[in-house]
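Next come the structures, one after another.
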Structure I
Amino acid sequence: MAYRDPEDGKVLVFLTNNFVLAAFKIAAIYKLRWRLELFFKWIKQNFRIEHFYGTSENAVKTQIWIAVCVYLLVAILRKELGVEMSSSQILQILSVTPFEQVPLNELLARFRSQDIPISPPNQSMLWQ
């Protein structure tokens, strides 16, 4: 099944066992699927979801919404405090100091002043 993309003129050839749908519908389905793949790639890169604790639709949605909320809170924190650290660095600091009763700006300033290289979680340094 072949389809010419009107946006860039490329001819796309699809192998499918569905001979009922037209080629442009198959292309639209693949395009939507690719958008979904890119969305989950972005989630994996930006959110700290190591694995889903539940597999039901509600469990997955809940965990994604929690990750979105945490991401937005850290983004607001960075903007309000004018912090130059990355979101992953802030999350790492917060994960190693969960019981500190210190204002966040002081906590982040303490780590900034030490100039400690913050490594990504679950990765060891090759050279020190």
Structure II
Amino acid sequence: MQTRPAILTQRYIFRFWLPLALMWLMMAIEQPVLTGAIARMEDAKLELAAFGVTFALALLIESPVIMLLAASTVLAKGCQSYGLLLRFTHLLSGSITILHAVIALTPIYGFLVGTVIGAPEELVEPSRLAFFF
């Protein structure tokens, strides 16, 4: 593992920062690209609405893992803290994956989207399929 140089240079800071910046850029580009592709589908209005509901609900459920992207930068200071953080991340990711599957495969999804969010009935099943995948 490379250690930080005694004197920080612009080049070192840029090389250290670049992967994180590219990750955030890809996450920012993802939704406009998907929205553009969905808008060209046959029933674009329904599909875009289903995608919006799906994306919002999925983002809400996986927000703890997304938060780890920034938190891990601060929390992983050495091998021990990295190992603890990695174990916590695996536990959290597994738990959220199970929660996601339970919501997608049970009537809970219909309740959340139809009743809590108040989406029209014709959006529930198309958005459930997208949420599942």
Point to revise | Which of I, II leads on distance in nm of label points 7 Å out along Cα→Cβ at positions 11 and 83, largest value | key: I
Study note, to complete from the structure: Output 19.5, 61 (Rg and Dmax of the Cα atoms in Å, calculated) maps, among I, II, to structure II
Revision key, fill the gap. Candidates I, II; helix-only ellipticity at 222 nm (-39500 (n - 2.57) for each DSSP H run of 4 or more, over all residues; to 500) computed = -26500; producing structure is II
Practice item. Give the label, chosen from I, II, of the structure having the highest value of FRET efficiency 1/(1 + (r/R0)^6) of positions 75 and 107 (r between Cβ atoms, R0 = 30 Å, to 0.05). Key: I
Point to revise | When relative contact order in percent (Cα under 8 Å, 6 or more apart) is computed for each of I, II, the largest belongs to | key: II
Practice item. Name the one structure among I, II that distance in nm of label points 7 Å out along Cα→Cβ at positions 35 and 67 of 2.6 was derived from. Key: II
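Bear in mind these aren't lab numbers, they're just calculated from the coordinates by the rules spelled out. Given the structure is predicted, the values throughout are model-derived calculations rather than measurements. Cβ atoms are built from the backbone, for glycine too; each structure is taken alone.
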